[in-house]
Each structure stands twice: as structure tokens, then as C-alpha cells.
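Presented below are the structures under discussion, each in the form of C-alpha cells.
Where a number appears in this text, it was derived from the coordinates with a stated rule and is not lab data. Just so you know, these numbers come straight off a predicted model, no measurement behind them. Cβ atoms are built from the backbone, for glycine too; each structure is taken alone.
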Structure I
Amino acid sequence: MNDGAVLDDLSKVADDRVRPAGADDSIDGVPPGYVARPSSTDETAELLRVAAHHGLSVVAKGSGTKQDWANPPSRVDLVLDTTAMAGVVEHAAGDLITIVRAGTTMTDLQSALASADQQLALDAPFPSATVGGTVATNSSGPRRVLYGTLRDLLIGITFVRADGVVAKAGGRVVKNVAGYDFGKLLTGSYGTLGVITEVALRCHPLPTTQTVVSIDVPDGEVAADLALGVLRSQVVPSAVEVHQPAAGPVTVIVLIEGVESGLGARADTVQELLGARSAIGDLPDSFGHYPFGSGDLGLKITTTLTGVGPILSAAQNLGHRHDVPISVRGSVAGVLYAAMPADSDPVAAALVLAEMRALAATYDGSVVVLTGPVETRRALDVWGPISGLDLMRRLKDQLDPDHRLSPGRFVGGI
């Protein structure tokens, strides 16, 4: 590879927004060769065509809040920094739809929508995360109970294939890709199928007021029973979150939103369901955030409703048995996140992971290692058993036959 020729060809597309990579540009510990910062879908397409010509591997990067999620890429020649593709393209407030560029931060998007008393009803643990990165990692939170997940809120997507071809799918677009629901396929694909440049999203009105009812209980089974009681009631909560620290009581947090006139009666009903010790208060700062911090080992656990209690109990028991503090937080709707400290013994972490996966499988669920020290992730099976892997590989071969987009980050080394 002629480094000078590569840099010249990339610079012809994005001029002064292309440079050799530096020490701070590594992607999850893997150093790249070049960094380009395209300002549009067309520039992204041209850069990917140059990358294809030179056989460069490409990783898209937004604000970098989740670059240490999943597997590290097997190689990185070119980093596509999407942050210059920012801003709201359109906000059709009357239709509750917005079209936004991928490099827009979640904070900036919510601020723009709030000016019209609307929101993207999605919890954002990392406010500086970009919209594209949020889609690529399929990030959702406890408000999924009322509003659904990102896959439910995404109605259209524009992306660039590995060969530089621009494709559009879903609503509010001109050219649709036939045969696949690419909005759903690219959500959670970690940049392995295409580089997302623009999305169309469903908005919701901002609630005029909200109330939070919470209670501390001694263990996860009790917490799950109470939380599920609220979920199955006529209260229609926006979120029901459970928080089980490594030690101490488990907290159930119920978020109720709506018009002020009806909120009091709904809060009273929640208090009756949770019990006399429940209290009305403010939404805690930890609401909708992950229990793991930078460097910690973070897991995503999916389960049916009936599996929430057993999984909470198992996390506590496994922590005691393997001497690994495990905290769990998430939605009683069946998506929980668990954390183990960064310095956890990898052998103990592997044993915890294996037992949690076996339990989750009995409730039609799974356990994925989202993040953690690179050495620990390399020693673990990050994704676990995944159904439909052959189909995923065929799709990857169709869209990226040379496997140059985020190689190795996704399931089965895709």
C-alpha cells in the first residue's frame, strides 16, 4: 500500500478533513492509519469508494462513547469520524417525525425537538453519544415499556455500503432497498453492514409532568414481583426499572408521565401496588444509566418477564459464590444490564457468564458482553450462542464481500 497515494486520494474527497492517524485515534486499542471526517452522505460514499480501491478496512466513529463495546476490530486502516455530519435535516412536528444526520449528539437532537415540545422517547445514558452510534449499538433504556425500543422509533435510514453505494430504506426516503428491512438490520450491527449517515425517527410529545414512585425491598425476587404487578396494571407507566446493587436493598422505580390532572390517581395506584413503604420522589440521576462505568465488565441480559426475578437472584448468588461484586439495573420488561468491576478475575467472570447464559436461555433470553477490559473480552465469548448466524454471514458477504467494515466486531467474527 502506497501511503502517500492513499492520503492523496482521500484528501481529494475531504481535503483538510483527512489526516494521518495519531496516538489518540485508536479504536478499542487498535491503531488506524488514517482519519477522515466527511461532512455529507456523498463525501462518505466517495471516501468508501477510495477505501475499496485501496483495500482499506473502515470503522465509523461518532463521539466514541461506545468504541470499547463488543469485540475490538481485527484491523483498522481508516476511521470515518461522523461528527461533521450533524444537525436536524427536517422536523415535521405535525407528523411527529424528524430526519437527523448521524453525527448529531443525542443532547443536540433532544434540544432541537424540545423547542417544539417533542422528544425522541429514548433513554440516553451517554448524552454526548451520536445518533448514528446509538443506532449502531441499539441503545435503549427503561422507557421501552411505553415507547418501545430504537427499532420501534426508527422509520427510515440512509447508509453507505462498503463499495460506496448509497442506499436508503424505510419511510421518508426516495429510494428504497428491496428485500430487507435495513432499518432493523443496521440497528445493533456495530457498523459491520454499512456506514449510517442519516435516520428518520418517530417523535413523541413531551409529557407535561411526571411522577416517580419507588420502594426498597430486600431481594430481587420480591422486587420483580412488585415491578411486574405495576407493569400488568392499568397504570400505563412510562418505565419500571429495577436496581440491584452488589450489596444492600433492591430498588423498584416507577416513572409515570402525562397530564397533571390524572397523575395523582395513577401515583396512588402505584403506591397501593408497591406497598405502604413506597414513596413519591424525584427521578434519580442513575435512572436509565448502565450499572457499569469505564473499564468495568458490562453485560446485557435479555429475558422474558418471568425471568427477571430469577436472574436478579442468580446475579446476587453468583456474586457471593465467585467473590465478584455484581450489580444489576434495567427494565422489568426484560432487558437488564449487569456490571462486574474492571479488576474481576477473568476465570470467575467466565464462570458467572456461563451460568447466567444457561439461566437466561431457559427464559428465551441471552447474555452479551457489551464492554470490559480488552484482555478480559478476548478471553470470553462476547456474543455467546446466536441463532441465525449463517444468515448473518450471508448478509455480510452480500453487503461487504471483502469484510472491510468494522471487521471482527460483530457476532461470529463478522
Structure II
Amino acid sequence: MNRLTTLQEWLAHCEQQHHKFKDRPLDDLRALRERLGLHFDCPVIVVAGTNGKGSSCAMLESIAREAGYRVGVYSKPHLVRFEERCRIDGQMVDGAALLPHFEAVEAARGELPLTWFEFTTFVILRALASAGLDLAVLEVGLGGRLDAVNVIDADCVLLTSIDLDHIDTLGDNREAIGLEKAHVMRAGRPAIIADPQPPQSVLDHGARVGADLWLVGRDFTHAGDRLQWTWGGRRQRYAGLGYPGLRGANQLLNAAGVLAVFEALRLRLPIPAQAVRTGLALVELPGRFQVVPGQPTLVLDVSHNMQAVSVLAANLKAMGSFYKQTFAVFGAMRDKQLAPMVERMRRLVDHWYLCALPTERAARPDELQALMADSPHSVHESPQAALQAALAAAGPADRIVVFGSFYTVGGVLEGGLPRLCAPHLG
């Protein structure tokens, strides 16, 4: 193989391998971990679940950094650049810094075939393990049982909401999906279950492996009013907390799980109360009910399954009735619950701007059109083109919502964060 000298060349190389495995055990990947000498000299938090993983990782990172710790984060997918997947001490990793890790994984794998996700996961894990961290936060891609992240033994697991998604891979019901995700738990180590109604399969697996299960409502609780909220755990309690910097009612449940993680790790990773308050206030994460001021208002949300779209709809309603019209830029993957997603948003949207996305998995605009019934809509070649068409039609008192996929939100962010100004405002 010719020597690869750029990040894009390595990513293309990983893509060309094009290996896909329906149900491969992790034994080969654990052997690769050993050949790489891959281990962490700091606490490791693994975050799994259907929705809320990215937000939870961002809160964990923000609070720990406010406490003075050097934090590394592996999150996914990215919106615009691959480097977004790896943050060290609050900064996105430089692509050139990953090249030695690509070379090391390529050398260590020998004849072992890897998927694109597996290859890049080992690259980022190796980069984080060598970064002199005080804390590593690792987000599972999907599932857990066969996910490459699961080759790392977590010191604490955070399991966020569990709902239907990736049903072709994980199963078509919450019990099956929950069991797949529960496999990141480890014996004798805390597993924070932030889903208020976890599948019984999660509880049963946790008991079977001997994990220390922390259940919301039993081991930690939260409550709030319009101005502040409180949190209580097994030993710690916080009162008068400000709401997280990330918008949306679901973020309070994510934050409650995050605080339970820090209580569970308090002996190894003590967190001052002020770091909790400041970290929650300052946390940022693009594309999670991100409201961009302007005229019209722009809302960016990567919601891409039924549960997440339901949360988006509730959050849009909570914004009030100040907006004359709502325009939706919508593109999504073909394997999602497209009809229910559209139906959930139909009463909130006055005009749909359907867009193509740059992946074979995406539903074509004509497939999306079939879901529109009598809803006003138009078709566009890209998220950016759809956004520009929506802007041309919108007035200063309207809002534009971009949702359906990471590709959809990423498509409107490629040139930077849009600041909208309705054409007739001059």
C-alpha cells in the first residue's frame, strides 16, 4: 500500500475496505486492542442509549473541565468534519495528529478486516489513550454488545433513553434493543440508567453481570420549577441549580444521569458543586435543539427517530405561538420511521422543503414527497438549497426548523453557522 499522508486519504482507505459484519463477536477486536497495547490510565465513562448520548457526553465534558480535569471525548457522528469526533481538553483534534494512529492500527490489524467505524474507533481510542487524560468519555455508536467501543471496560456506564432505532440491526422492540445496549455494563461497576422506564432486559442483564445499577427515581431523583431544579443521589444533593445550557425539556433528564455518574465516581473524580453549576450553564453542542437568533429564527435539531422527533415537536410547542409560520427543511434516512415522524410534525409545519442527502441510505426526495399528502412542499438538491428556498419565502416573524438527520443539519452548517436575515428586511 502506498503511504497515506492526509486524513482524507486514510478515511478513503477505511471506506474502500468496505467490510460489513452482521453479528461478529468482539473477540477479534479485543485481540486487536491487545496488539495495540490500548489501555486508559484514567477513569472511563461509556455512554450508550438511543437518544441523549451526545448531550450527556457534552455535559460530562463541560462539568469535568470546569473542575480542572483534562478530558477526552469520543462522540459521533460528526456534523461537518471527521475531527469533531475526537475532542481533547475542549478542542477538536487536529487531523494531522491522528495520522500516526491510523498507521498504528493499519499495522496492528494485519489481515483482520475492519469496518470503517471499527477502524476509526480504534484510531480515536488510541489517540485518547495517549493524550494524558484525567477522564475519557466514550460514546457508543449504536447498540453496545458488538460495538467497537465495548472493547474498553468502562469504570462507569451511562445508559440514556432507549427507544426504537436501527431496528434492522438491534431488534424491533425496546426489550431487544435494551439488551443490546446493556452489554456495555461491567461487573461491580456503576451503571447509571437514566431512562425512567427501562426495559426489563436492561435490569435483568445488569443483575446477571453484577453491575451496580443506579435507577432514576430510586437511586437518584430530580425536580424543578420554571426557574431552577434540584437533584438528589445516594449521598449527594444539589439545590437551586440553573437549567442546562442545552435547550429542551429532555436535557434535564440527561443532566440528572450525568450528575449520578459523577456521584458514582466521586472517590476517583471529585467534582466541586461550583463546577456542576458552571459546567451545566456553559455546555454547548451544535444541532441539539439549537436555536440560532435571527429573522427568521433558525432551529437546528439532529432528531432522526420517532422518539427524538416527538421531543423536537414538544420543544417547538414550548417556544410559544410567537411565530407566524414554521418552515421545515427535512431530509432523513430511508430506514427510519418516516411516516410517523412526518405525521408528528405535520400540524406544526406550514411548508416542507425536502432535500436529498449525500448518502445511499438517505430517502430520495420523491420518497419523502409520497409522505406529504396535501402538505405544501418543494424538493431541493441539498440541505443548503432547501434552507435558501425556505429563507426566500420566510418573513422576519417566522421560523425555520432543520431536522431529520445529522446529514441534514450538517449540510446547512458546512459554510459555518447561518445567521438569517429575511430578504425584505434589507
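State the single structure among I, II that was used to calculate P(r) over Cα pairs in 5 Å bins from 0, in percent, for residues 113-320 alone, giving 1, 6, 13, 16, 19, 18, 15, 8, 3, 1, 0.
Answer for the origin of the read-out: II.
Determine which structure produced the value 15.6 for mean count of other Cβ atoms within 10 Å over residues 33-40, calculated from the coordinates; the candidates are I, II.
Of the structures listed, the value fits II.
Computing mean count of other Cβ atoms within 10 Å over residues 273-280 gives 15.0 for which of I, II?
I
If distance in nm of label points 7 Å out along Cα→Cβ at positions 73 and 393 comes out at 2.3 when worked out from the coordinates, which of I, II was used?
Label of the originating structure: I.
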